[in-house]
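Every number in this text was worked out from the coordinates using simple rules, so none of it is lab data. Not measured: the values here are computed from a predicted model. Cβ atoms are built from the backbone, for glycine too; each structure is taken alone.
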Structure P
Amino acid sequence: MLTLFTNRYQEYTSAQGVPVRITLGAPRFRLSYQLKHSVRELAPRREYFSRPLPEFTTAYRADLDELGARWVAERLRQITEAEGDHRLVLLCFEDLSDPAQWCHRRIFAAWWKATTGDTVRELSPMAEQYEQGTLM
């Protein structure tokens with residue numbers, strides 16, 4: 001079993017599941033938890049960040065398509081097996097309580113839902129708006 005969530009580094013709590021880094025860089029601030037796992041393949045390429053959101057999304061989703069849901073699931077299952085917990089929280093930096101912000105973690109969530117049929121819930125304070133479809 002594999003249950004995925006997304007959140008930002010600063011709002012994650014250990015009760016949510018196993019934290020997993022999906023960013024190119026690690027947090028440069030102190031975390032109140034240990035961040036043992038990273039799936040860098042789920043981080044967008046650095047050059048994508050200079051693109052408008054529609055182009056960013058297209059390029060990032062193409063990378064995810066190239067990896068494929070089977071590969072991603074197997075990689076994430078390795079973490080669940082190592083930790084003995086099926087709940088993984090994919091983490092990055094953006095504060096989605098700011099309406100001007102967007103984040104690749106929600107692009108990943110939309111791709112995962114479209115590819116596998118499984119929902120990836122956002123655990124930040126904006127979670128309700130994501131689930132209602134009013135935000136990406």
Structure Q
Amino acid sequence: MTEDFNRVSLDSDVTNKLDLLKQHTGLTPNYLARIGLCYSLNEPRPPNPAEYDTDGQTINRYTLLGEHDSLYMALVRKRMLNDGRDPDSELYDYFLGHLNRGVDHLAGRVSDLDDFHDLIPEDLKDAADK
């Protein structure tokens with residue numbers, strides 16, 4: 001699928017995890033998904049989109065990414081190029097792979113808002129303290 005997709009269909013387990021994360025943190029699913037996307041983009045190995053179904057919640061892409069849509073999509077496209085993938089033909093699947101994997105991993109590491117601090121790399125924490 002090309003970059004012009006308007007809706008995103010999440011994995012069914014990821015949808016449930018978003019609901020649980022929302023209950024524990026008070027953050028809406030779109031913010032949690034954005035954090036998950038960035039978390040996944042920072043992981044060294046590429047995601048495997050085949051690990052996830054599309055039977056979960058369907059979200060409007062603008063609702064999901066907001067006014068920073070072009071920034072998030074540029075990050076995904078850059079990561080695809082770094083991984084030797086074709087953004088013109090694989091963008092939707094790769095985007096979904098990162099989104100689903102990121103939320104999946106967040107769910108295993110976050111039980112309340114304080115846990116987000118632990119996800120910040122130490123060098124960034126040190127820079128903020130100065």
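What to note about this one:
- Here helix-only ellipticity at 222 nm (-39500 (n - 2.57) for each DSSP H run of 4 or more, over all residues; to 500) was derived from just one of the structures P, Q, and that gives -19000; the source is Q.
- Label whose coordinates, when distance in nm of label points 7 Å out along Cα→Cβ at positions 81 and 97 is calculated, return 3.9 (choices P, Q): P
- Among candidates P, Q, the computation of Rg and Dmax of the Cα atoms in Å that gave 14.0, 39 used structure P.
- Source structure (of P, Q) for FRET efficiency 1/(1 + (r/R0)^6) of positions 9 and 113 (r between Cβ atoms, R0 = 25 Å, to 0.05), computed value 0.35: Q
- Test item: distance in nm of label points 7 Å out along Cα→Cβ at positions 25 and 65 calculated as 1.9, pick one of P, Q: Q
- When distance in nm of label points 7 Å out along Cα→Cβ at positions 49 and 73 is calculated for each of structures P, Q, structure P gives the greatest result.
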